[in-house]
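Colleague: In what follows, structures are represented as structure tokens.
Any read-out appearing in this document is the output of simple, stated calculations on the displayed coordinates, not a laboratory observation. Computed from a predicted structure; not experimentally measured. Cβ atoms are built from the backbone, for glycine too; each structure is taken alone.
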Structure 1
Amino acid sequence: MSASSSSSLLLLLLLPLVVAQTYYWGPCPTPQVQPNFTLLQYQGRWYEIEKLPASFEKGKCIEANYALRTDGTIQVLNSQFYKDKVTTAEGTAVIRDPREPARLGVSFSYFSPYSPYLVLSTDYSSLSVVYSCTNILNIFHFEFAWILSRSRFPSPESVAYAKKLLRDEGINLYGMKATDQMGCN
């Protein structure tokens, strides 16, 4: 099998993985991350306020809870209300390079590699802007972006700041939508 037919076959096999995601031609952008990121301050509950489409997030009342484990990894517990019930997904995050602790990797399965989880900005007490991008052979990439808050209903100014930050880093926000946080317990 030639290299071009191998690449074509790989693209066809990967295509279902990126359906309902946000994907673009070319490699991932390379945004700046939060300088001097401190995981201990980042721990705890964050509510999803807005996001780029993600096929694994279809519900409402979406939140993420981060907790440091004794082995140095981070427990990631995501929950959402979908089809009249609360569903959860537990994953593991790791700091890939101690010199850049805001560049984490997250996995929700023993069988999947760690996906990028970049904390672009956070004040730890109210707002966090997170980005993830995966290159596919540098031909195209798919990406996720989240605006998280310690409150289910942050100020419009905070959300506008987060969107500006994402746009300034070269991230296309077409398709970004608000997460329903109404009627959550």
Structure 2
Amino acid sequence: MTQTAALTPFEILARYEQLSLAHASGTPETLEAPGLWRGIGFRAGSRLFVSGIDEISELLAVPAMTQVPGTQAWLMGVANVRGNLVPVIDLARFLFGERTQHTERTRLLIVRQGGGNVALVVDEVFGQRTVDAEQRRNAQQEEDPRLSRFVDERVGEPQLAVFSMGKLVRAPDFRQAAA
């Protein structure tokens, strides 16, 4: 009788797990890349942005929403995201006063804030972007006064504004959605 025959199914699976982990290469999250910063690229209105990958907890298609009366025009309503009611903000409308046109590329970025999450509607998501030390050295300052409180620099080609979700969710006007 072989040694595997004496093991229970659970023990066999645990052994397979140990063997696979012993041979697994590092995942992108665990590989260290000095000088590299990773973010999620997206478009709001005509502007291209990138936010830290650690600032965005989830990307979703736009779900059904319930409007909330007596709120700012940029608060589109609330949506049920995995059993939690989440306020849904039109980011382009908040930043520029321009309403986001919904297409098949329109997405929600779920961002953590004090007391829960908030969902930001963006025109499209480009996926992960990596910014290296050279791009950081050649970064340009943000000149648009509507963005300068959330964006410190623009990097790469095409120019991506490095957007701080932390600064956004702490902004007094963002936190005051009542009309």
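Colleague: Could you tell me which structure in 1, 2 was used to calculate P(r) over Cα pairs in 10 Å bins from 0, in percent as 9, 31, 27, 15, 10, 6, 2, 0? All intermediate terms of the calculation are to be shown ahead of the outcome.
Modeller: Values: 1: 9, 35, 37, 15, 3, 0; 2: 9, 31, 27, 15, 10, 6, 2, 0.
Going label by label, the one that fits is 2.
Colleague: I would also like to ask the following. Comparing 1, 2, where is relative contact order in percent (Cα under 8 Å, 6 or more apart) highest? Please report the intermediate quantities before stating the final value.
Modeller: Details: 1: 27; 2: 23.
Max of relative contact order in percent (Cα under 8 Å, 6 or more apart): 1.
Colleague: Next up: One of 1, 2 was used to compute mean count of other Cβ atoms within 10 Å over residues 37-44, and the answer was 20.1. Which one was it? Kindly include the intermediate steps, with their values, before the conclusion.
Modeller: On the way: 1: 14.2; 2: 20.1.
Source structure: 2.
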